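Asks: Pasting the structures in now, so scroll down.
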Structure P
Amino acid sequence: MPAQLVVISGPDKGRSFEIPENQKLVVGRGEGSATKLRDPTVSRTHCQVEIESSQYRLTNLGTASSTLVNGR
């Protein structure tokens with residue numbers, strides 16, 4: 001089963017996005033984002049998630065607000 005990013009709060013709560021192996025999933029509100037979230041606290045290009053060789057990497061893309069993982 002492919003890995004998924006699941007939105008747990010806000011206007012997009014319950015939506016999920018598949019994270020493809022060896023590709024980057026851009027998270028944000030903008031047209032260049034694979035997720036196109038509606039939450040006004042999310043930047044146009046907020047962060048990106050990637051899986052490579054079973055290693056997960058989350059990169060903040062310069063957003064003014066925080067990018068949290070497991071509440072931290």
Structure Q
Amino acid sequence: DKLEAVARALLKYETLDGEEVRALVNGESLNRPTVADLISAEQNRRLEAPVARPVTHLPQAGEEPGPIPTPA
């Protein structure tokens with residue numbers, strides 16, 4: 001039963017530290033995101049990130065480039 005809990009947790013989380021193994025052996029459950037949760041969150045973050053737009057106009061030789069932007 002305890003070994004099964006550790007095996008299921010290893011399948012779910014892929015890695016466990018000593019404290020997590022002790023918690024499982026004592027009948028406690030783990031409360032952390034799975035690898036799949038982390039990958040999904042990263043993919044969602046990338047989808048929500050703003051897309052960089054290409055520069056549409058570069059100053060030509062002799063043309064004033066305009067004011068230098070300052071940090072916000």
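Asks: Among P, Q, considering only distance in nm of label points 7 Å out along Cα→Cβ at positions 24 and 56, which has the greatest calculated value? It would help to have the intermediate numbers written out before the result.
Replies: On the way: P: 1.9; Q: 5.6.
Biggest value here belongs to Q.
Asks: Let me ask something else. For structures P, Q, which has the highest computed value of distance in nm of label points 7 Å out along Cα→Cβ at positions 16 and 32? Can you show the working numbers first?
Replies: Numbers: P: 2.9; Q: 1.2.
Going through P, Q one by one, distance in nm of label points 7 Å out along Cα→Cβ at positions 16 and 32 peaks for structure P.
Asks: If Rg and Dmax of the Cα atoms in Å computes to 25.3, 78, which of P, Q did it come from? If you can, show how the numbers build up before the last one.
Replies: On the way: P: 11.6, 33; Q: 25.3, 78.
It traces back to Q.
Asks: Assuming 33, 56, 12 is P(r) over Cα pairs in 10 Å bins from 0, in percent, for residues 8-47 alone as calculated from a single structure, say which of P, Q it is.
Replies: Working: P: 33, 56, 12; Q: 28, 44, 21, 7, 0.
This figure was derived from P.
Asks: Related question: Who wins on mean count of other Cβ atoms within 10 Å over residues 40-47 among P, Q, i.e. which is largest? Intermediate values should be presented prior to the final figure.
Replies: Numbers: P: 18.1; Q: 9.6.
Sorting by mean count of other Cβ atoms within 10 Å over residues 40-47 in descending order puts P first.
Asks: Okay, moving on. When helix-only ellipticity at 222 nm (-39500 (n - 2.57) for each DSSP H run of 4 or more, over all residues; to 500) is calculated, the result is -14500; to which of the structures P, Q does this value belong?
Replies: Numbers: P: 0; Q: -14500.
It must be structure Q, since only it matches.
Readers should treat all values here as calculations from the given coordinates under stated rules, not as data from a laboratory. Predicted model only: the values in this text are computed from it and were never measured. Cβ atoms are built from the backbone, for glycine too; each structure is taken alone.
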